[in-house]
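Visitor: Next up: some structures, all given as structure tokens.
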Structure 1
Amino acid sequence: MFRPRRSALFMPGTNARAMDKARALDADVLIFDLEDSVAPDAKVGARDAIAAALQQGGYGARELVLRVNGAETAWQRDDLAFAVTQSIDGVLIPKVQGGDEVRAVAAILDGSGAKPDLKIWCMMETPLAFLHAEAIASASPRLAALVVGTEDLGKDLHTRPRPDRLPFLTALQICVMAARAYGLAPMDAVYPAFDDTDGFAASCRQGRDLGFEGRTLIHPKQIAIANDAFGPSADELAAARRIVDAFAAAKAEGKGIASLDGKMIEHLHATSAQRLLDMATMIAARRAGVGS
């Protein structure tokens, strides 16, 4: 099912204040984190804090995802057992390197009685992940999204930071291709310099141009920029409505092609335009559910 995922905010599971404030934020997705942002001796306490926040509710119609610990740790199985008991939409697996890891998580979820619509998101943050992108993307019907992690990838590749992300362009496009080929949402990487709003905005525009669905975030001040970059603008929506209407009029006349402003409009153009209109409708519905 298509859902708006323009902005996906990470929140440490130990930060009760952040989880409380998130109820009033305009993020499409909230990711409760049990992995990198939580110290080893705080994992159990983080689960309890997340459970309390979810029990309190108030997150409206946002998509709620739990990032669990990796398969190589002592915590993943307990994290997944915990996830099954919570009112969430998905689990995010870190450092996935192949399809077997996805299938193993899916098997644990199935064996634990997880609801059929509990989705799996995969972090793509190692060289092997991108070499095995198709195997990962096709590993389970529970899959919903592939999330790029360029911080860990850059460490493994020994890259130098560049504002144009040139060292990562191949990996970014591989992620988009694999995700789109299997009906998943490709999510762009976090941008650590959260005070660099101009740089982040440029990076978001690049991600949108590459085909990403949205952006993972580490700070609330990044939400509006991501929403603007990955969501349809008023001008885009007006143009989309004209395309849909023109194609519908041509179809009513028995034609398979329409003409608009001197350009040929085919079914594929009408489909893309309708998707923008549907996204706007879903964004409005999500916002209407904020705080419910």
Structure 2
Amino acid sequence: MTLQNYLGIPEEDSRYETSPYVILPVPYEGTVTYGAGTAYGPNAIIEASREVELFDDELEVESYKVGIHTLTPLETTSHGPEAQNEIIYQRTRKLLADNKTFCMLGGEHSVSYGPVRACLEKYPNLTVLQFDAHADLRDGYLNQKFSHAAVMRRIRDLTEKTVSVGIRNYSIEEHEYIKSAKVKIFSARDIHANPRWIDEVVAQLSGDLYITIDLDGFDPSLIPATGTPEPGGLLWYPTLELLRKAIAKCNLVSFDVVELAPIEGYHAADFLAAKLIYKIIGYDSQKRITARITAD
């Protein structure tokens, strides 16, 4: 039994060569501006994942049996987030060349630029679906163009096909950019009053899909363990419904889960992140299996 991988699953279910899904830990923390600790997020998620029940009661399968490999943590650099994203880009580009669907574990949100850049090379019509409390659309923050507070602006330098969900805090600069660039944003306030919001989000998605999940998109009653918590966030079951419908409609290319800042002795947030990843892999893997059965 392998004990140091995501879910603690057996070697026969976690070999790189036979696993369509790959976990890539990136414990980078270089531009945080409030609460620290995201460098410890990937390890906390992997530790918590060993307590996730392998049988999914919703899907009625043990999703891990499709194959999930866990890589060693990616090297981090002291040369800033742009240099870190170049390292991530090169690594995820190789994973995509090997036809892997990866889940990158952050670390702070600045790390999402590199994998999106790699995915766009292979899937030029990619849509990026963002879960977040913050718009992250500044054109830089504290003299850093690749700050966590600017990650979606840098991603939008690559593609304007972005959809953001759960947003509830941004600056006047971002407000003006959102209006002028017509950024598709479903704010937490608006979706709270709109029972059709999930289907309206899914209607904006098509083709290939990359999902970036900043865990502060969830309400802090679920995820207090993040550097910049904001009240009024997303809840568990509506988020799963959106993910299930988005993955059913689109071709999930890869995804990331970032900004967990673990709190010592408090495991609920770590466990939520670990189970969320398993749910995403479950939705996608069952879709692939069903498609193969139908084709045969």
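Values in this text are rule-based calculations from the coordinates and carry no lab data. What you are looking at is a predicted structure, and each value in this text was computed from that prediction instead of being measured. Cβ atoms are built from the backbone, for glycine too; each structure is taken alone.
Visitor: Upon calculation of relative contact order in percent (Cα under 8 Å, 6 or more apart) from the atomic coordinates, which of the structures 1, 2 produces 22?
Guide: It must be structure 2, since only it matches.
Visitor: Taking helix-only ellipticity at 222 nm (-39500 (n - 2.57) for each DSSP H run of 4 or more, over all residues; to 500) from the coordinates of each of 1, 2, which one would give -11500?
Guide: Here the read-out was taken from 2.
Visitor: Which of the displayed structures (1, 2) returns the greatest value of mean count of other Cβ atoms within 10 Å over residues 182-189 on calculation?
Guide: 1
Visitor: For the read-out log10 I(q)/I(0) by the Debye sum over Cα atoms at q = 0.07, 0.11, 0.14, 0.15 Å⁻¹, a value of -0.28, -0.67, -1.05, -1.18 was computed from one structure; give its label from 1, 2.
Guide: 1
Visitor: Ranked on distance in nm of label points 7 Å out along Cα→Cβ at positions 14 and 262, which label among 1, 2 comes first with the largest value?
Guide: Ranking 1, 2 on distance in nm of label points 7 Å out along Cα→Cβ at positions 14 and 262, first place is 1.
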